[in-house]
Structure P
Amino acid sequence: MNGLPPDDSTTPGARTLRDVARLAGVSIGTASKAMNAGGRLSAETRAKVLRAAKTLDYRPNDLAQSLHRARSMTVGILSTDSIGRFTFPIVEALERRLFDRGIAIFMCNATDDPLRERRHIEQLLGKRIDGLIVTARRADKRAPIVPVARGLPVVYVFSYVDDPEALCLLPDDEGGARLAVSHLARLGRKRIAHISGPRHFEAVQLRAKGWRAALNEARLPVVDAKFLSGRWSEGWGREAVETLFGRGRDAPDALFCGNDQIARGALEALKDRGLSVPGDVAIVGFDNWNVMTDATRPPLTSVDMNLGALGSEAGAALLEMIGGKPLAGVRRLPCSLVVRASCGAHGPIA
């Protein structure tokens, strides 16, 4: 072995790395370094090799290159989000980040089935993936991917584990809630209620914590009876409005909802009661799901979890881990507020 990749075309008549080197006027070793983004080469030399490769329509043999690098140039994605509402934006940004490095992805859906998940992991390991992304349809705690994938770089995104050696990337649910409620307070709303999903979800707990913190910062009363938890559904949003506005006095003048489905149901229930949005009651949702926000009348102000940023960050972190850098801990990335008409203000992302 001379440390160089083999003449890497297995298709008769196809161009080889030797052809690229000859056209560029460099050695095969230099051509290999340029194609693999390795070694210390001048920008001019690297560009000359890449131009030659493009001219010849040279396509490296993936198997030969992976053997040379001791890497497969593939990563696995394991998800439980069969609908793709949260996973797809993450994967799209992740794939963009990895594509520039010549890395492809294999995606598997485990649907909360431990046996199916284990089989998927075994299959991915059989493909000699270089790393694994684990994601889900909700940002809740799960069991770590061990011992079957021990030693493999793993990043949990929109999902987390109780493992000090694991890297978990999550949206800042508490910070997102504070953004929403502080915005309503700045608009002059004084009685801001919170309607959310089941209390056992960590996201619900964190968003409620942010709601309370923002009310305290604005010196507005925190009334526990104005925090209602139920299902993640439009139906629950309608029910919660009947509860909050059926009490007579001291009805809310603003609603912060734990997701956009709840917010849309609440908005429709307010209209049924003859109340205007945002005139009588301002509304802010969470998730910034365009299926809901764009169909709502008026259009719904909502907290965006910036799932694309999570995916991009996951890709960058996984590349570092594949390169040998140990990464661990829980990182919560900031959310943003997309302002539309339902809160009584118009403006860009806050």
Structure Q
Amino acid sequence: MLRPMEIGLGYSRVQLTGALSIGLLTSALAALPVGRWIDRHGARGVMTLGSCLATALLLIWARIDGLPALYAVWALMGLAMAATLYEPAFAAIVGWFPLKDRDRALLAVTLVAALASTIFMPFEAWLVGRIGWRGALTVLALILALSTIPIHALVLRRPPRAAGRHAVSGAAAQVPGLALDAAVKTGVFWVLSIAFLASNFTTNMVTVHLIPFLSDRGYSATLAAAMIGWMGAMQLPARVVFGPLVARFGHRTLTIGIFVVQALALAQLALVRRIGTLAPMVVMLGSANGMATLARATTIAEIFGPRHYGSISGAIALGANGARAVAPFAASLLQVWLGGYEPVFWLLAGVLVLAALGLLMAPSGVENP
């Protein structure tokens, strides 16, 4: 939508992309209250409302003419994203599925979600070419409404542990899990929060800044863009092998490995002048990014238990998703302050290594009352 909106509305790309940053920040801030709601009431209500809100906002977006209206739409779109994307979906799955089935269910969701860009980017481009960006948004609103609202409203049910309004005893009371106020007092909570913040910051920074970084070092923009595409493609096979790797090494060990691999990929970027190929970086960073989404869901559930998963996941997502919004701008500032991209890569690599060491040394579990 970006280029047609530049022409149609007359605003710069910087002004228009600011709307997305606002939406991502709103989504990060809303993650915690949405998680608390799902813990107490289940996912059906919030995901249904989120789908309805997203549909309405797409229709409004298709009719806006000014930048303030676009920013207002995307501020509210952040609420819709917080209510419908990975965090609430993962909370619904963790609440429903026992441990032996949870990883397979999470994998199914992330594998399907990984096809979103593959399916919708060319479809949206075709729509824009045929009926313009406003017409394309209207069609997408209809598709969104038909494919999400009925499923969320009619199919989603509350997990067995929350089947009754006052289910606080019996089987429900036996569901393990640390409450958020207790989780934040543990070192492993803060290690995970910082680690996934650094991981998301790294992913978005590289996506936005890889092309100018490599172009300044003699690579063509086409080749740099292809590397970004291949990093995205590497996520799918990485998620397929996530389950077997977890079964072999365990959630915590695999999560530690993901942070280390991301750090190694950043180190290779920092040494690009001395290394003849960036193929290992593409494979390592793409695979690690693909697994990181699953690792965040499964590791939080394993360490803190499923009972208050939505609240704890939402609290960690506050930093992790906020990093996505600020990474492009913050990375630009770091690049200026540190005198180049290489020091930024080394800094982030160091943070990821420290996070891996912190998770390695953290207690093996928490007491789940």
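Readers should treat all values here as calculations from the given coordinates under stated rules, not as data from a laboratory. Just so it is clear, the model here is predicted, and its values are computed rather than measured. Cβ atoms are built from the backbone, for glycine too; each structure is taken alone.
If Kirkwood radius over Cα pairs in Å computes to 21.6, which of P, Q did it come from? Going label by label, the one that fits is Q.
With helix-only ellipticity at 222 nm (-39500 (n - 2.57) for each DSSP H run of 4 or more, over all residues; to 500) derived from the coordinates and found to be -27500, which of P, Q does the value describe? The value was obtained from structure Q. Consider the structures P, Q: one of them gives 2.3 for distance in nm of label points 7 Å out along Cα→Cβ at positions 80 and 96 as calculated from the coordinates. Say which. So the calculation was done on Q. Given a computed value of 1.0 for distance in nm of label points 7 Å out along Cα→Cβ at positions 112 and 136, which structure among P, Q does it belong to? It must be structure P, since only it matches.
Starting from the value 0.70: which structure in P, Q was FRET efficiency 1/(1 + (r/R0)^6) of positions 152 and 200 (r between Cβ atoms, R0 = 30 Å, to 0.05) calculated from? Traced to structure Q. Could you tell me which structure in P, Q was used to calculate relative contact order in percent (Cα under 8 Å, 6 or more apart) as 28? Comparing all candidates, it corresponds to Q.
Can you spot which of P, Q the value 34, 25, 16 was calculated from, given it is semi-axes √(5λ) of the Cα gyration tensor in Å, for residues 32-231 alone? Going label by label, the one that fits is Q.
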